[in-house]
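Next come the structures, one after another.
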Structure 1
Amino acid sequence: MIPLSKLEKLPRHLRLRKIWKIFAETENRMALSPSERSYLTDILKLLIAGENFSAAVREALEGARKTLGSVLTEGTDTGNPSPEQSAALRRAVNTVRHILLRETGRSPADWDFTDPKGVLDPAARRLFPGMTVYLEDIRSPFNVGAMFRSAESFGAEKIILSPFCADPRHPRALRTAMGCVEILPYERMGIEELGNVTLPCFALETGGTLLQNFIFPEKAVMLVGSEELGLSPEALALADASLGRLSIPLYGAKGSLNVSVAFGIAMQAWAANGYFLS
């Protein structure tokens, strides 16, 4: 633990960064001894007294300080707070961490968000056999990671990546997927090879059957194309010769969605259909 007297003497930007790291490391562990909670409370007192924060920030920091202080005084000197207290502690620490992130001039990236579940258990997965996804040339590791997370959450059996898809083991993809790359099987395959797969397929693409009217198959491959160009002519021909195209109705001026968002919507609808059939 860095002594408070040393923190006080640091230049403001360095002091805030050091405190941010303390709270970030705390949130990653969230198994705090009473002395650690007391230390964090003292840091918050230092911040509130010594920084020229806005009224809203000061109020939020004071709320976090009270939460930490209340847990300290409620007979939890064993270091084992109740689940409700643990949730309140984590929210307090998370709030402080993001306040300091903003005060140091940074915007949160996908790796600044933490997942308390840690390593995921493959045995806990409920999946729909035959629910397969083909990602064609998704260039952004962020999108690939987000799509792994959605696919795993909605019961996909596996993901197939085109040769030019971003690597799901890219650090940014791994951080966004939050463990799902480790438990969701995947492989790489060209569109020509995909044509030899025995499952039918459909494309998530504009100009097709609207989501509310689409008849989802029990087993199939959903084809999803790149952020900029959509699916290739070869992939679209494969879908058109099979189950066709699925489109999400839109109502705004933009008329388009981020590919990982559109994918999540389509996966939820497909999973809901599979759930009611099972």
Structure 2
Amino acid sequence: MSTYDTLVFTDMDGTLLDHHTYSFEAAKPALTALDNKHIPVIPCTSKTYAEMIELRDYIGLTGPFIIENGAAAFVPHGILDQKPVGTVWQDGFWCKSFTSPKAYWLKLLETIKTEFEGEFTHFSQMDIDAIQQATGLDEASAARAAKRQFGEPVLWLGSEERKAEFIKMVSERGAQPLEGGRFIHISGDCDKGTALKWLSQEYTRQRNTPTRSLALGDGKNDIAMLEAADVAVIIASPNHAAPQVNKQEELYTSTLLGPEGWTEMLTKLLSLQD
């Protein structure tokens, strides 16, 4: 990969962060080596802007990041020489959004609420305590998770059959629902892969050097990112089966779990021990 500018795109929970403890201790050797080689690590996550601002400081990341399953990309000032086309300035970042804001999707949910009375709730209707109970997060983390800008997590309370009807109805109204663990994320036609491609192309255009994207993820919501990347790494999970990725070449799977697998595969693929 030496003839390219390498960009590392990574999921967070279960990939860079341990599935159970949220520790990134096992990833520190690879993070240090990537930093020494000036290879940016770009979180590409379902987390919110508020969550990522806190988390990137905690981990020590200073580059771009992608939030809410590809709803928007944030590029810090100084990373690129020019303002990327179609971005707006927000808190020291150029922000490129790929879907409508949260208010649009809340209106959509309001229009179908009577059809599914008592069968779902969603973050904007839940207090922090209810979000904590549903997610297992502490109070501060739950508050940050609630600060969504581009989509809305729905907590489904009804049957699987009715859930399928709900997903069909919101899809017919223009949403692109994405099922996670307990939540159905209601947002638009955006995904981690689209955001990865946009950011890779922006690096290539502004730096006049081809980029090579390497993506790591462990779940279904990472499939678009893994398929869009030049090199894809499935991180083994203790919690669920590997996502089914439709990619014929440059697809790898770690033997170790979470951040251990993260370091394992990046060390192997990028020769970080050199």
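For helix-only ellipticity at 222 nm (-39500 (n - 2.57) for each DSSP H run of 4 or more, over all residues; to 500), the calculated result is -15000, so let me know which of 1, 2 that is. Walk me through the intermediate numbers first.
Details: 1: -15000; 2: -10000.
Structure 1 accounts for this read-out.
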Margin query: When distance in nm of label points 7 Å out along Cα→Cβ at positions 10 and 266 is compared over structures 1, 2, which one is greatest?
Written below: 1
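1, 2: which one has FRET efficiency 1/(1 + (r/R0)^6) of positions 26 and 210 (r between Cβ atoms, R0 = 35 Å, to 0.05), as calculated, at 0.15?
1
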Checklist line | FRET efficiency 1/(1 + (r/R0)^6) of positions 154 and 202 (r between Cβ atoms, R0 = 25 Å, to 0.05) derived as 0.20 - corresponding label from 1, 2 | finding: 2
Notebook entry, point to check: To which of 1, 2 does the computed value 2.2 (distance in nm of label points 7 Å out along Cα→Cβ at positions 90 and 258) belong?
Noted result: 1
Notebook entry, point to check: Comparing relative contact order in percent (Cα under 8 Å, 6 or more apart) across 1, 2, which is largest?
Noted result: 2
Check: 1, 2: which one has semi-axes √(5λ) of the Cα gyration tensor in Å, for residues 106-161 alone, as calculated, at 23, 18, 7?
Finding: 1
Item checked: Value 1, 6, 13, 17, 19, 17, 13, 8, 4, 2, 1, 0, 0, calculated as P(r) over Cα pairs in 5 Å bins from 0, in percent, assigned to which of 1, 2 -> 2
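Where a number appears in this text, it was derived from the coordinates with a stated rule and is not lab data. Source: prediction; values computed, not measured. Cβ atoms are built from the backbone, for glycine too; each structure is taken alone.
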